[in-house]
Structure P
Amino acid sequence: MTEILELRDIALKIALEVGKLLSDRPENFNLSEKSGFLDFATQMDQASEELITDLIKKIRPNDSILGEEGATKTGESGYTWVIDPIDGTVNYLYGVPGWCISIAVKHDDNVVAGVVHAPSLGKTWSAVLNQGAECNGKAIKCNEPIALSKSLIGTGFSYDLSSRVVQGEMFNHLITRIRDIRRLGACAVDICLVASGVLDAYYEAGVYEWDFAAAGLIARESGAKFLAVPTIPSGSQYFVMVAGPSLYRELGQEMISDGRWIKAI
């Protein structure tokens, strides 16, 4: 446990350092296209990932690394750092608050420590497996119980425009059954907002492991139930859903009421 706490503290130190880099937002951006013209990285995504990986390699040279912008390293320690240098790149590009740095540490296949740092919100979430979750150093808990009809739910939409047709139908299905929906723009932050009780639930299809690895642990440690299942046909993308236990069950029933949505709640 001492080693895992140290890993959390290292992740916190790195995230805060990278937050300083990113807070000095450039006036001009260089964009590099990824999966499509709506899915891109900026020079700051790349600079952030380079700084994170350099610091990890210096402090933990025997660990593995998996980064959104292509940083990969195979180590022998059994630990893997899963990093998203900027989650919410569109927010960052436009100057909209809510983007973040996400850093998770896995041991074999289990996330054991996670940090999500959102400088523009003044919030830093962290968690260690079986040790609870914190925001700015204070313990947090998800909202429980919450009825679906009174819930405030976050979501996001795919870069694949064709996928938005079904996502829009799900939106229309839910909007008459809940209090309201928010679309904030960064998966990791949205999940952490559920952990903090700011949102009651969050769901999204088409996200990647680095989007939710740290935040998923933070949510679970806050008392929420968290689901991440691969979507078809791509095994690298996931459907995620997070909520307090009672709302998780009720929201899950709404999700599986349409055969095109998740059937593994």
Structure Q
Amino acid sequence: MNKFLKSFQMGEENYLPHVSIDCVIFGLTDNSLNALLLKVTGTESWVLPGGYVEKDESIEDAALHVLKSRTGLTDIYLKQFMTTGNSERSFPDDVRRICESLGIEWTEGHWANKRFISICYYALIDVNKFKPTGGELEQEYQWVDIHNLPQMLMDHDNILRKGYEALKENLGNHPIGINLLPDKFTMPELQKMYEIILDKTLERSHFQKKMLRFDIFRRLEERREGVPHKRPFLYRFDENKYQNELKKGARFDV
């Protein structure tokens, strides 16, 4: 039996009681915003990447551990967006299904049946850098369009939707969406990213003028190859300029 399953069986000896981590990992394709979902072994249901907080680690370290174990990445944009834990937040039927699929003895008094407070984060990654690691509980992973979600266990569909709402709100104030793009991108690609996440069309000339006026994007001498029309210039996000603008109180709304 692997280390995680042994630790899961011992439960409260290893983890903070009643505290869990759930992560909404967003990735962008050409035409959709997707979330990384994991299929629980032996079931037809899906879950968000998540885990528990070990007694000797911080909450953020626990979230980073979850992300690294699922994506193979360490340098990830991560933001806490919600804590959920109403008085009835326990899912014994779902926990039983998971335990049975893993061959773990389940009882009504199992520690994972109890009420849990979940600390929820969203993460933004470039899907081209994604390195699937398999994980210890899941047999499949899938990038799923956030507007076409499958059946999910517990309240993970609600957590995902809340994460999407938080992403849209934050994107309206800061250019965090660049974490979904390659290191080099064009203005049309940047605009497309905004349109997909915000689910609306933006006027091209107005968008580009506003983005360039922020002075946080550095134009390169390179142009995007293999496009049907005029080859657009490539840009890079300038973190130093961005931080300087933040200190001045700048806003980056679209």
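For FRET efficiency 1/(1 + (r/R0)^6) of positions 105 and 217 (r between Cβ atoms, R0 = 35 Å, to 0.05), the highest value in the series P, Q is held by structure P.
So if we calculate mean projected area of the Cα convex hull in nm² for every structure here (P, Q), which label has the highest result? Working shown, then result.
Details: P: 13.2; Q: 15.5.
Top value of mean projected area of the Cα convex hull in nm² goes to structure Q.
Which structure, out of P, Q, was Rg/Rh (Cα atoms, Kirkwood Rh), for residues 97-176 alone calculated from, if the result is 1.02? Going label by label, the one that fits is Q.
Out of P, Q, which has the highest value for mean count of other Cβ atoms within 10 Å over residues 41-48?
Numbers: P: 20.1; Q: 17.4.
If we compare mean count of other Cβ atoms within 10 Å over residues 41-48 over P, Q, the biggest value is for P.
Name the one structure among P, Q that relative contact order in percent (Cα under 8 Å, 6 or more apart) of 22 was derived from. Before the final figure, lay out each step's value.
On the way: P: 16; Q: 22.
Derived from the structure labelled Q.
Starting from the value 22, 11, 7: which structure in P, Q was semi-axes √(5λ) of the Cα gyration tensor in Å, for residues 81-120 alone calculated from?
Going label by label, the one that fits is Q.
A value of 4.7 for distance in nm of label points 7 Å out along Cα→Cβ at positions 65 and 145, calculated from one of P, Q, originates in structure P.
Each value in this text was obtained by applying a stated rule to the coordinates, not by laboratory testing. As the structure is a computational prediction, the values presented were derived from the model and not from experiment. Cβ atoms are built from the backbone, for glycine too; each structure is taken alone.
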